[in-house]
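Each structure below appears as structure tokens.
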Structure 1
């Protein structure tokens, strides 16, 4: 229904924010991770949204990137995970960490989210493991739209090549992707430099 809201940050709390769009304040539910990455009050922001319509409520759930929104939408397809549960999971781990947990089968990490027990965490892994690919985890976190321009798209070929090389060396896909994704200023490096930096992270 509402694909995104773009306006001025009026206020931010741990689990929601108010975005002023041409004089109308939209109350948007957000994760704690999203709250920590929002710009300050008075700044322009764009949030990609999921609209939840129920008999007793009409709520918007907002995310800084389309990738986070898509992951949230996958989460809420899991039996026992509603919008509240999806935000709970994304509040204790960011989108990349959640992908790594799903790919590596780390139910304990997912179960750290309030209201998410071990059985539900395991269900998340079983339902989504085949839907989460290594390429999903390698997509750079997009920069939030704080201006009229769109988010830049970075070339991830060097990252993919480095992950493939690490897997060939015997490292797991999840740990390889996590090592590569933790490298600072990675856009300035070629695949060989990325591989060397990732190996240092793994040693």
Structure 2
């Protein structure tokens, strides 16, 4: 679906530029955006390498396991169907930890691993389990304490105060995560009530 949307946007831009006799404007904009994207990627390498390195050190030092133990009561309530010592729980915690640090790219492989492990617990069913839906909601709306990637982008664009978004980011992501948890809980409760009613 996203590919269709991007194709429609690009095609409409080129068609409108051609109608107005300004195809070169669209070409220059496309080339400029490509150059800008490459520049941003290079500027982000340092930021990403720093935080990924810190996370790797924390993983090797056992901080992830300590974090897992600290978060176990909360995770147990959010994911009652996932055993505490299951690999899925570790992958979920790593994913959320990366999201908290604002490292969406680093969180992606952990998220994929978590979904794979949750699918094993789901007995390879084609229907998503409650745990999978809860994880997807948390992954999408996770609180971000250090928006490292966004700060890196702002630095690359020579922002005078690249960290001024931290407070707003914490507030916005906290609200979104609380809302996601609440809605997920309500949907789970309604789904279980509906199943019990059908059984009765």
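Taken together, the values in this text are just the output of simple stated rules run on the coordinates, not laboratory data. This one's a predicted model, so the numbers in the text were calculated from it and none came from an experiment. Cβ atoms are built from the backbone, for glycine too; each structure is taken alone.
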If percent of Cα pairs over 18 Å apart, for residues 11-114 alone is calculated from each of 1, 2, which structure is the one that comes out at 47?
1
Out of 1, 2, which one gives 3.7 for distance in nm of label points 7 Å out along Cα→Cβ at positions 163 and 187 as computed from the coordinates?
2
Can you tell which of 1, 2 yields -12500 when helix-only ellipticity at 222 nm (-39500 (n - 2.57) for each DSSP H run of 4 or more, over all residues; to 500) is derived from it?
1
If relative contact order in percent (Cα under 8 Å, 6 or more apart) is computed and equals 14, the structure in 1, 2:
1
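Here P(r) over Cα pairs in 10 Å bins from 0, in percent was calculated and came to 9, 32, 32, 22, 5, 0; which of the structures 1, 2 was it taken from?
Value 9, 32, 32, 22, 5, 0 for P(r) over Cα pairs in 10 Å bins from 0, in percent corresponds to 1 out of 1, 2.
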